[in-house]
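Read through the structures below before going on.
Coordinate-derived values only; no laboratory data. Since the model is a prediction, treat every value here as computed from it, not as a measurement. Cβ atoms are built from the backbone, for glycine too; each structure is taken alone.
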Structure P
Amino acid sequence: MTPLTQLRKIAESFGPQIVKLANHVIDHPLFPLWTGSGHSFVHHYGRGQLLQHTLEVVQISMMNNEYFTALGKGVDPKLLFCAALFHDIGKIYDYAPIPPYTSQSGEKIDAYQEWTNTKDKTRVYHITRSVLAWTKAFEESGDFLSTEEYEQVLHGILAHHGKHEYKSPAEPQDRLAWLLHLSDNMSARIDDCVKERPWRK
């Protein structure tokens with residue numbers, strides 16, 4: 001089962017309204033293609049890795065929430081799913097693929113193999129774009145979620161980097177935000193440790 005199919009099935013487990021929200025991310029044409037940044041020191045660098053990272057964060061968040069739910073400390077899983085799904089979608093605006101070319105050594109570089117930073121990365125940044133995507137999805141969802149539920153997810157996305165020094169507009173203030181931040185960090189740091197570095201050193 002592909003990561004995209006897995007995300008769809010998780011969304012479907014929460015019902016058609018969550019599917020409608022999730023499709024804002026899952027159906028984005030760049031989501032399965034996005035490969036990372038023009039740097040070699042970021043996590044999940046490679047074709048389809050935004051999708052892979054998002055799936056990891058969703059799954060880790062869900063597993064952690066199941067554990068804490070058994071202890072009476074869990075959060076609404078559908079809201080946590082939404083926060084995890086939308087948390088990094090704004091990254092598709094931070095980078096642009098370099099057109100295919102042949103290197104001096106004769107190596108053929110395919111489309112979506114190398115990326116460069118866009119102006120959005122410094123002027124807007126992916127967290128802001130992720131928030132805008134979540135807001136648009138919420139506004140088009142009708143009355144399915146309350147304003148309070150919308151704001152819980154919003155805070156989770158805003159706080160998912162954990163600290164202001166890591167370009168996080170907010171720091172986690174509730175259990176949903178902490179679950180998302182810690183799950184995101186786990187996915188990112190484990191990938192940093194084990195992933196073979198790409199072509200650029």
Structure Q
Amino acid sequence: MSSDSPSEDFTSSTLATLETVELTTDDGITISADVETPASPRAIAALLHPHPLFGGRRDHPLLLSIAHALHHKRVTTARGDFRQASGNTIEEMPDAIACCHELQRRHREVPLVIVGYSFGSIVAARIASVVGAQHLIMIAPPLSTVSLAIPATPTTLIIAEHDQFSPPATISDDPIVKDAGMSIVAGADHFLNGHISTVSELTVVAATNALGE
């Protein structure tokens with residue numbers, strides 16, 4: 001499997017204050033997370049990276065691009081690492097939950113959005129209702145390789161037209177797709193090289209619509 005890391009390079013946002021923190025999960029694992037806080041935040045968003053065993057990391061270019069765009073909308077973001085365990089999306093659930101709880105601890109009574117890319121989208125779907133997310137955004141989810149129930153949380157699906165693992169035609173009958181529909185990124189494959197800006201824009205539109213903007 002190729003790396004889930006597009007070649008684009010991004011630096012931290014100048015619109016938000018960056019703090020790197022160490023979080024302890026409910027099962028006692030310590031993970032690192034980057035929390036970026038804009039002025040007067042109105043919402044929070046956990047951004048979950050691709051497969052940790054195939055190049056996924058919390059400073060993934062797509063997540064950085066989405067974070068920057070969300071900071072313009074006064075959304076605090078957290079990008080946490082996944083433990084490099086089995087990469088089965090079950091063991092990594094406490095890592096994502098810890099990020100969400102850290103955001104909720106910092107900003108009480110504001111809505112939470114969860115965004116996951118690839119592997120991260122499956123983790124996001126599995127925890128969205130657990131942490132009380134207002135909206136779930138799944139980017140290039142490998143739905144043809146994983147069996148998931150329809151999330152209880154309102155969901156946006158962003159699908160690459162030429163995804164090598166779950167192209168639109170193979171997942172069109174998936175219950176999640178039938179329930180949520182899908183936005184297709186024309187010309188893109190699973191790794192989204194050359195399409196980061198488009199995917200970021202679609203993500204921010206979905207998030208801000210969910211927040212009532």
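Can you say which of P, Q returns -8500 when helix-only ellipticity at 222 nm (-39500 (n - 2.57) for each DSSP H run of 4 or more, over all residues; to 500) is computed? Answer for the origin of the read-out: Q.
Upon calculation of relative contact order in percent (Cα under 8 Å, 6 or more apart) from the atomic coordinates, which of the structures P, Q produces 23? Structure of origin is P.
If FRET efficiency 1/(1 + (r/R0)^6) of positions 68 and 116 (r between Cβ atoms, R0 = 25 Å, to 0.05) is computed to be 0.05, which of P, Q is the source? Label of the source structure: P.
Suppose Kirkwood radius over Cα pairs in Å works out to 16.7; of P, Q, which structure was it derived from? Traced to structure Q.
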